[in-house]
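Down below are the structures I want you to see.
Just so it is clear, none of the values below were taken in a lab; they were calculated from the coordinates. From a predicted model like this one, the values you see are computed outputs, not experimental measurements.
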Structure 1
Amino acid sequence: MKHTQGFLDLVNDAKSRIREVSVAETQDRMRAGNDLKLIDVREDNEWDDAHAAGAIHLGKGIIERDIETTVPDKNTELILYCGGGYRSALAADALQKMGYTNVFSLAGGWKAWKEAGAEVET
């Protein structure tokens, strides 16, 4: 997808304040039994098509509204992903501003997850 410069500037600004993790790091953390939440911030139709195994869905349009009810402990490890790592970076930045201290964006997003052959659910 071709992104506008304004959008890319916004994402790059957010990425200057957040941390990213790779698919392999995410899988390692999940296998280690870390108490983490893998959160899909894509649109409902994207989630319905397929999503990462073990993920929960809080679309970018509602995550700020619903995160404190879904994950009340602001120290919980949160790994967010979207299609390519842009929307999840923006969402991670917003959650940090809300006081969440252990937030990451999955580098490459859903595309990287699938390319790595990671487990999916439909």
Structure 2
Amino acid sequence: MGEGWLRHLGGDRYESLSAGAKPSGYVHPLAIRVMAEGGVDISGHHSKNIAEFDGQPLDVLVIVCDNAREACPVFAGATRTIHHSFDDPAHATGTEAEKLAVFRRVRDEIRQWVEEFIRG
């Protein structure tokens, strides 16, 4: 969702890459659904492993989950690292409506954070 928001809100000013320490291999369907509700299409995105970007120079590495910070505390090539923890909505339990509520909350939290990041 972060990659989607940065691409959507940041436009050409940023190149956004997204990856995880333990990627699932797919983008969660509820993430696709709630981002579409926000006007952002991430249906063409795919889950990538952070190792794909190892050694690639990055201006900013943003780590968004606590388990990711533990899995990759140092990333060669990152000039600056920012950690901001968001709940992982993929771990939400309950009914579909309850899960959607978690995905929407996290979507909105990520959007707000990205907007603040862009403003500097």
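To which of 1, 2 does the computed value 11.1 (Kirkwood radius over Cα pairs in Å, for residues 51-90 alone) belong?
Corresponding structure: 1.
Kindly point out which one of 1, 2 the value 33 was derived from, the read-out being relative contact order in percent (Cα under 8 Å, 6 or more apart).
1
Compare Cα Rg over 2.2 N^0.38 Å across structures 1, 2 and report the one with the greatest value.
Top value of Cα Rg over 2.2 N^0.38 Å, among 1, 2, belongs to structure 2.
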